[in-house]
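Just so it is clear, none of the values below were taken in a lab; they were calculated from the coordinates. Here the structure is a predicted model, which means the values were calculated and not measured. Cβ atoms are built from the backbone, for glycine too; each structure is taken alone.
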Structure 1
Amino acid sequence: MPGLDVYYAGDTCFADKAYREKGWLYRMTPRSRAFMQLEAAVFAKNSTTQIFAVSEQQVPIYQHYWHTQHDRFYILPPGISRKFQPAQSGLPYTELKRCSREKLGIATQTKLALLVGSGFKTKGVERALVALQYLQQQGMALQLIIIGEDKISTYIEKAKKLGVDTCVDFIGPKPNIEEYMWAADMLIHPAVRENTGNVIIEAMTAGLPVIASGICGYAHYVREAQAGTVLDEPFQQQQLNQAWLTMSTEENELMSKRGVEFGQTHQLYSRAEYAAELIEGCK
């Protein structure tokens, strides 16, 4: 919108999508041209709008297309809930894991991976199913639970074709995701496109080692905390396969501990308060 004092950039750059993912005919449509004009009104060099970004990696992309001055960008903290922290349960971590599995009906010895997110194509569900097939071929006995909303029947068919339908459960959206995180052994997030990825940090603070695509805006938190593996871009299926195999066969207590400690010592929870302070300080 033209004339804004502050803009919250919660989505990806439209110009980048139009030029990198679409053809020239798409860019000539009235809709595309209108969106480009609106984005220019916020990000162009002659604009004075202050920009609140949720991901550091989006800044150079906007600057590439609009030459936006760097000092107009402010990076907001993630703003996740503290409910994912194991300490919120009041139980020791090992006891919390046992109780969560018992409550959810998950066997104690099951090696359990979690994938969370609606929009299965962008969240990389197909990539996860292919990796699951590889792990099965390596003789690994594990279970994958997928939480989120999409055309589940389509992906059940894909799982059947890959021969992994017996070790993957599509359970739809759930309000108690933290309980599944406490019950699981790892989070798999091989997203195709992800501006941020709150679930990555939520899982870390819950004590889950994480495998995430490098394209995710919040993947850098995994590196900083040393709480998992960040996959290279462009994506390579074999790298996901091997990372998942390694994480499934090794002890990951140190990664788990690092993620929990990172959640206790870093600014991850107060996006709204931080944004309010910035807005009040805008001239």
Structure 2
Amino acid sequence: MLSLRMNNLHYTSVGAGKTVILIHGWAMHSGIWQTFAEQLAQHCKVICLDLPGHGYSEKITPFSLASVSDTILAALAREEPCCWLGWSLGATVVLDIAKRYPERVESLVLMAGNPCFIQQVDAGQPTWPGMSASRLAHFATQLTENCSATLLRFLLLQVQGLADAKEVCQQLKALTSSVPSPDTETLLGGLAILSTADLRADVAELTQPLLLVLGAKDALVPLAVGPAMVQLQPNVRLCCLASSAHAPFLSQCEETVAAISTFIGSL
């Protein structure tokens, strides 16, 4: 695995062939992909990056959706149009990149992602599935009061409902604790993105192939996001993993790799 740095953004590269860029979720770093990236690299070239202020990447101010996307695109300016895979918050980032830099995006994979993370009640429309705004706001308040305890609760939420929740949570904790956590300002910036971003209209206008990978037991991104996305974009391909929660690349790694490699191979 080759470790690189460009424009103060840290990333690694492994494998060869079609390129897939992996963008991790809130409060995480690129090391979270470890086994998944190695297995996916048997099928393609995999680039794993640390979001600004996460892992070994330098902090940016403000930590906004536009500034994050711009920082990533500047660091990977030499990469040809490719597949962008975003997990959770990372899914919001790759959708923003596809919206503002469509020429850089050949295809997209949203893993446990929601174009509108917060539940919405739109007049005359079905309720958009997501987390309640009050719950996310409470999470932000807890973060300022006790950051470490809040991050631990977040890990527990990601494995909630799994038969082997304890083991997967320990795996998550070991992977995330290998480098210091982002500072509170960066973490709050990430929560602000999740609470305000609404990219549903952009999903409806996407022309690039899109794969949505969901965990049936996910406590953060409801399974109902799948059919709601199909209503927005009939060409979206769905993959539902019955034994996964919010981190399918950990709980069902082989199945997740198979779904994504099949998707990429079909393009």
Structure 3
Amino acid sequence: MALLEVQNLVLSFAGLEVIRELGFSVEQGTIASLIGPNGAGKTSVFNCLTGFYRPDSGRIHFNDHSILRLKPHKITQAGMARTFQNLRLFKSMTVLENVMSGMHCRTSTGVLGSIFHTPSQQREEELIRRVSEECLAFVGLLDKKDRHAGNLPYGDQRRVEWARALATKPKLLLLDEPAAGLNHDEKQELIELILHIRKELGITILLIEHDMGLVMKVSEKITVIDYGKKIAEGTAVEVQSNPKVIEAYLGSEDEEDLL
């Protein structure tokens, strides 16, 4: 059963098509990857899925509903969360505060409740704190919850972003180059965390990643795009030996890893 289905997606800037009649699906409960050379349009696809870009045409169905016209916070409410290639943390806030900030889409207390600290507002704030602490415990950072996010090592800052995304209670988690900037040991921990999220939380995962070793280890389905167009799709073994994929990566920094 497809949790996410994209059909005939087209996106252009100033007349230049960056996504060209793209179609793919992500089955519920799976780990899938969207890969391609630099400039292939991968992040643009994520921006369309999460409402940051509005495509020129096409269909995006998530959990059996069209999300094509929804704003980003509504898409998050619907159950889709993402991380970004470049960290987007509030570095002067604590780790816990960063995670709690991601749960605004799940709050129901209005402005008056916040001003007067009504009982319902207090109960909601306590729930947000508890869920945020659970997410920090899941990624191994609960003991650092009171530290400023900007003072953490880079790998831990990545985990804070993951915890914030998990706090929104997603059905689908989009990871934009999660291994960027990580060392070898941190990448191995990342692989374990990705698999742990799917196994323990039942969350479907779609990732963009340049580290082909990571992609091949975690992905059950891989979609390859080049110049915004799908050129291959299948398992890691099928994609790895596809002549079109090899040609698209020739001369790129990923060629050795791919072959």
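Tabulated data for the structure shown
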quantity: Which entry (1, 2, 3) yields the derived value 24, 21, 11 for Cα extents along the principal axes in Å, for residues 207-246 alone; calculated: 1
quantity: When mean count of other Cβ atoms within 10 Å over residues 23-30 is computed for each of 1, 2, 3, the largest belongs to; calculated: 2
quantity: Value 2.6, calculated as distance in nm of label points 7 Å out along Cα→Cβ at positions 167 and 215, assigned to which of 1, 2, 3; calculated: 1
quantity: Comparison of 1, 2, 3 - label where Cα Rg over 2.2 N^0.38 Å is highest; calculated: 1
quantity: Top of 1, 2, 3 by distance in nm of label points 7 Å out along Cα→Cβ at positions 151 and 199, largest first; calculated: 3
